[in-house]
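Listed after this line are the structures, all set down as structure tokens.
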Structure P
Amino acid sequence: MGREWELSFRLDMRPWIAVAYAAPIAAVTAVFLIYPIGQGSFSNGMPLGISGTFNFMIVFQAEHNILMHPFHMLGVAGVFSFLLCLI
């Protein structure tokens with residue numbers, strides 16, 4: 001990330017582009033490395049492929065009930081409120 005930061009600085013671009021490119025890398029690290037280590041086994045991690053990904057999402061929702069989490073509800077309400085204000 002430091003190299004992207006330096007390159008964007010030398011090209012007189014905003015250096016936050018390097019941070020934006022780091023976000024998907026952080027997400028992949030969290031899903032494929034940190035979550036399985038926290039669960040105690042890499043067999044609990046998200047597999048590669050369409051059907052495995054959908055199965056992981058269904059099992060993850062069933063085990064953790066993320067749709068009823070207060071922060072998830074606030075995020076959905078915020079998105080809908082923002083869209084309502086655009087109309």
Structure Q
Amino acid sequence: MPKAKNNPITIHGLIIPIEWDERGNVIAISVSTFDEEEYLIEKDEIGKRLISFLREEIEISGLYRLKDGRKIIRVKGYNIESLSNPF
């Protein structure tokens with residue numbers, strides 16, 4: 001697993017909710033990989049777009065970093081496996 005900041009990485013897993021607002025709307029997501037790692041998705045434009053794909057299998061390419069002991073990925077590209085349409 002990369003240890004330094006902003007390393008390129010590609011991961012496969014499921015998009016899961018990790019934070020909700022006071023009305024129960026999902027406001028943060030992560031990808032739970034099949035080897036039991038969890039990567040917080042950065043809340044930029046692409047990351048926010050991925051909220052609509054909860055519980056979908058995904059492949060993500062992006063930049064990985066550690067912050068406060070959490071694995072964070074800035075998404076540069078993704079493919080929703082069930083849709084088989086790369087973005």
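Every number here is computed from the coordinates shown, using simple stated rules; none is lab data. If you're wondering where the values come from, they're calculated on a predicted model, not measured in any experiment. Cβ atoms are built from the backbone, for glycine too; each structure is taken alone.
Tabulated values for the structure
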quantity: Structures P, Q, by distance in nm of label points 7 Å out along Cα→Cβ at positions 12 and 76: label with the highest value; calculated: P
quantity: At a computed -21500 (helix-only ellipticity at 222 nm (-39500 (n - 2.57) for each DSSP H run of 4 or more, over all residues; to 500)), which of P, Q; calculated: P
quantity: Comparison of P, Q - label where relative contact order in percent (Cα under 8 Å, 6 or more apart) is highest; calculated: Q
quantity: Computed 13.0 for Kirkwood radius over Cα pairs in Å - originating structure among P, Q; calculated: Q
